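I've put the structures underneath this note.
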Structure I
Amino acid sequence: MKLNAIDPCALFTDGQRGQLKINRSRLTTNNSDVWRGSKECVLNVQAQQPYYDYAALLITSEGIGPWLTGKRNVDADLISVAGFAAAKTVFKGSSNERNSHECAVSVDVAEGQQLMVSMNLTSRNAFTQDQICQMTEKAAEMAVTTLQTLA
């Protein structure tokens, strides 16, 4: 399922946005050194506390392999999302910390491409690391399910 012509904000239906408590979204382009210019949708959960954001990033320059090599500053686990191989990542050393606030799931959706869904907690200590990653996996599964209808 190639990502080149996909709108990342279209990866979440109205029903899915309701389940995830998303009340605002905006299409952006990533400005990091690694994925500069990649299409991204930032989805905010800010109607009531706890506050957090999801992001759906369409990476068309590499698959999930580099996450699993141990050469990036993350602790990574190979998981399955909607039947696709995926890498669940947290910053190295933070997987056992209660104060962690971020998790990402990168799904191998096409040769040399990945759909990365991440969650960033802005209300400190509202969830454990495991809860953050479970919520991220759920959002990634929803995005992949929708992607299958768009691709």
Structure II
Amino acid sequence: MSAILNESTLSFRPMQEADLADVIEIERRSYPYPWTRIIFSDCLRAGYSCWVCERQGIIEGYGVISVAAGESHLLNLCVRPEALQQGIGRNLLKHFISVARRHGAEVVFLEVRPSNRAALALYGKNGFNELGVRKDYYPAEGGREDALILARVL
């Protein structure tokens, strides 16, 4: 059984280059086709809104969102495998919705694998709706996997 999250123990701060070793380790343990250090570094350099979520000085999750021209795109949202089912993903998502609003976005877009049931449930519970499909978007074992395009109006 998962521990119940005391939300007051979570803190959010901008991701820094110094965080990337921990972020990459979490990313590698979470996905069969993880983002690389170069991708995260490029996001930081490009000025995307990159954040980590910490509990007692340990990075429990992180994410990346871009915001421009009234739209935002949640590019990555990940929780440390040991911290799943504790509400961290929900809190990260709420944080990124707040970031998008602060930057004047009117909508948040994202892509998600149809096979990622946990993420689909999280997004559905938080007001995201399916807009369409990007064919063969993700690398997958034995080929490619589609992406579902989801959006939430802010």
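Computed from the coordinates by the stated procedures, all read-outs in this text should not be read as laboratory data. As the structure is a prediction and not an experimental result, all values here were calculated from the model. Cβ atoms are built from the backbone, for glycine too; each structure is taken alone.
For helix-only ellipticity at 222 nm (-39500 (n - 2.57) for each DSSP H run of 4 or more, over all residues; to 500), the calculated result is -6000, so let me know which of I, II that is. Derived from the structure labelled I.
Assign the value 101, calculated as volume of the Cα convex hull per residue in Å³, to the correct structure from I, II. Each step should come with its number before you reach the end.
Working: I: 101; II: 119.
Answer by label: I.
For the set I, II, ranking by distance in nm of label points 7 Å out along Cα→Cβ at positions 24 and 56 places II highest.
For relative contact order in percent (Cα under 8 Å, 6 or more apart), which of the structures I, II scores highest? Numbers along the way, then the final one.
On the way: I: 24; II: 18.
Largest one: structure I.
As an exercise: distance in nm of label points 7 Å out along Cα→Cβ at positions 48 and 128, calculated from one structure in I, II, equals 1.4. Which structure is it?
II
If distance in nm of label points 7 Å out along Cα→Cβ at positions 32 and 104 is calculated from each of I, II, which structure is the one that comes out at 0.2? Intermediate results must be reported in sequence, preceding the final value.
On the way: I: 0.2; II: 4.2.
The value was obtained from structure I.
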